[in-house]
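Next up: some structures, all given as structure tokens.
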Structure P
Amino acid sequence: MPTATLRPDIPAELVADYDYMRPCAPGGDPLTAYAGLLDGPPIIWSTHHGGHWIVARGDIVPHVLQDWECFSSERVFIGLDGRPRAVPLEYDPPEHGPMRKLLAPAFTPKSVTLWADEARQLAVSLIEGIAPRGECEFVSEFARHLPMIIILRMLELPLEHRAMLVGWVDTSLRSTDEIARAAARKDMNAYIGELVDRRTAQPGPDVLSQAIQSGGVNGAPLDRDLALGLTSSIIGGGLDTVATTMSWITWHLARHPADRRILREEPRRIPAAIQEFLRRFAISNIARIVRKDMELYGAPLKAGDAILVHSAVRSPSVFPDPCRVDFDRTNAREHATLSQGPHRCIGASLANQELKLFLEEWLVRIPDFALADQDAVVMAAGVVPGIERLQLSW
């Protein structure tokens, strides 16, 4: 657990009244607020959420994410308690590798191609239903449908559960109401528990059933706690990350017709553009737990401290003009949106495929679009900062 909110050994200049869940006014741009940390020390101490460190300089991010021997992944979300321990996300080597293999069958090249083909069909259907209207609220009418349907199919869950699950995930990740967050986590935990028990008793062809029946970890059966953590990871990661990234990309393209034109006229550039979008709109707020006392860039870290990594903090020394989207940037793939090191997102290939097919199909059918009005956008901070409302017209 993190140490106390206030510690006498921390220099006053490193202490900040900064809450990453509320870095700006409600509805404002949290990614811009995070970037403001670059003006201060490389690592600061936040007095919120029990007290924790924040990496405030982008060139330090890879060091913390990749060095699992000094920075453990045993608790990667700050302010998101009362949930199963995420599998494999919140386990370090050597346990991490065998747990990661439980999900490997779902993300082989063959599986990714299968899910991507289905996602393309779904995307086309959704876009062609929207296009004739000349307007849409992108988040609720498109972004939250496509990735979620794929995850529900992977888990063989009813599509009508979509709205319920999205509501729980969105509240857990972004609500500033702690009571509401706790209630959402309780409901999600109950849903996941019932699902695990049902698939244990009556396994099917879905990803979860295969993991439960796989023989578990290192020959030991997959116990209920691990199955709960695995299911939580699949649902939580699959339902929100891609949808949120799609919304940030669309917000940018709605305001930059030149970039729309490039991707429409030169679709071969879309894969590289996706990496640049992931870099620019980095949405991961993940934490590590310090394993031993150390000094890091002047910060007196102690064993047990939590240290938050804002992947959106992009140092100019790493990415020149970091807030500018540049499809010709040569090091865009060095972003940390999908983490780095052994904990790099196992679903990265599927996420990239979903984003690629979205851009390919959307820009063909709705090539020119813009923000509907000056109040078209409502943003939200949180564990995964996102866009709550994105009203478009064309």
Structure Q
Amino acid sequence: MSCPLVIFAPRIGTLSETFIQRHMEDLLPGGTIVVTEAASGTNAGQWTVACPTAVLNQIARLPLRLRVLRFSLKKLGWKLASPEIIAVRKFLGVHNVTVALGEYLDLSLPWFEVCQQLDIRFFAHAHGYDVTRNLRNPQWCKEYLRYNDAEGVITMSQASRQSLLKLGLEPSKVHVVPYGVKVPNDSHKRHKSDVVRCLAVGRMVAKKSPITTLEVFRRAAKVCPSLRLDYVGAGELFAAAREFVHVTNLGGRVTLHGAQPSDVVQTLMDQADIFLQHSMTDPETGDAEGLPVAILEAMAKGLPVVSTRHAGIPEAVEESATGYLVAEGDATEMAERIVQLAEDCDLRRRMGEDGWRRAKKYFSWERERAELLNILGLNTAPQ
């Protein structure tokens, strides 16, 4: 079987990485294989893929006597590939792979080396922490320069491209392809209601600033008692978010849904009136966003967005046209913007429709797919 494209990814099934699922399933249907470290995909809502897949943590370890022999040979200076590398090399050969796409710059480096040895054209795709937090580490900065020998690096925003160019990557190697989402043919119509529903979607980690988001909502709801908030996401700060809701008596206005599959998120977007996301750089680690897919999905659903001037977000949200942007950490202005939208149904409708049009023009999956296939040189590959 000939599958010209291999995608290297850290895992299969993570709810927050449906953009990787789309690459695996829809970029080159019938012509893609996957190499991954682990596949969860067994719990409710986690996703799987139907294409040929090599899962590294399922590859049996060598018998003890052979591991001892390998260790002895290594001490003598022999360079030996791991069982996983051997299995992957065979897997790539069986499927006649010619092009590789590695998800996340740091995690793709070992596979870049393998592909160089096999004369497979290699592209690495940046996503977020790998081009923010990791750039504080001089060793990663040095390692990333190896990608000047790759076919190219793909990133999701002009902001992240500039970071990679400052690092020393060649401009001709770094391509910007914004994430693409499913955009309906028509903007979702909403009717005026006594309740104005806000929605926030994102892992509860520092760069998503869930406590700031809840505090913003608390301030806005104090002015507009009709406001309600659905918050989708799990993570290390979920317990703190739940405690905040409890101590501020927001239980009747805020629902913390935890992690939810994509279809639940889409339903909540259909029911919402305003989308919120207070992204900011984690002051301790430097972790930051790339281009939040949830914001693009909200625009595609015709929701006005209230967010921050952070990373690639200003490249998606056209300020005062498709939503409002505030400075990172500015809870006061963000609450004021929510109140402004909550009190003006026509404003919400106009901004939502403009957001839908912008998503259709710049952030559709069809656009992302066409650009990726062109960069990978697969736009004429059989599908």
Out of P, Q, which has the highest value for mean count of other Cβ atoms within 10 Å over residues 139-146? P
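To which of P, Q does the computed value 18.8 (mean count of other Cβ atoms within 10 Å over residues 107-114) belong? Don't skip to the end; give the middle numbers.
Working: P: 13.2; Q: 18.8.
Label of the originating structure: Q.
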For which of the structures P, Q does the calculation of distance in nm of label points 7 Å out along Cα→Cβ at positions 59 and 355 return 4.4? Q
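Kindly point out which one of P, Q the value 0.05 was derived from, the read-out being FRET efficiency 1/(1 + (r/R0)^6) of positions 171 and 243 (r between Cβ atoms, R0 = 30 Å, to 0.05). Present the calculation step by step, with values, prior to reporting the outcome.
Values: P: 1.00; Q: 0.05.
This figure was derived from Q.
Tell me which of P, Q gives 29 when you compute relative contact order in percent (Cα under 8 Å, 6 or more apart).
Details: P: 29; Q: 16.
Only structure P yields this read-out.
Of the structures labelled P, Q, one was used to calculate P(r) over Cα pairs in 20 Å bins from 0, in percent, giving 27, 53, 18, 2. Name it. Don't jump to the answer; show the numbers that get you there.
Details: P: 27, 60, 13, 0; Q: 27, 53, 18, 2.
Computed on structure Q.
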Suppose FRET efficiency 1/(1 + (r/R0)^6) of positions 259 and 307 (r between Cβ atoms, R0 = 25 Å, to 0.05) works out to 0.75; of P, Q, which structure was it derived from? Q
Highest-scoring structure on mean count of other Cβ atoms within 10 Å over residues 99-106 (candidates P, Q) is Q
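Read-outs: derived from the displayed coordinates by stated rules, not from any lab. All values derive from a computational prediction rather than experimental measurement. Cβ atoms are built from the backbone, for glycine too; each structure is taken alone.
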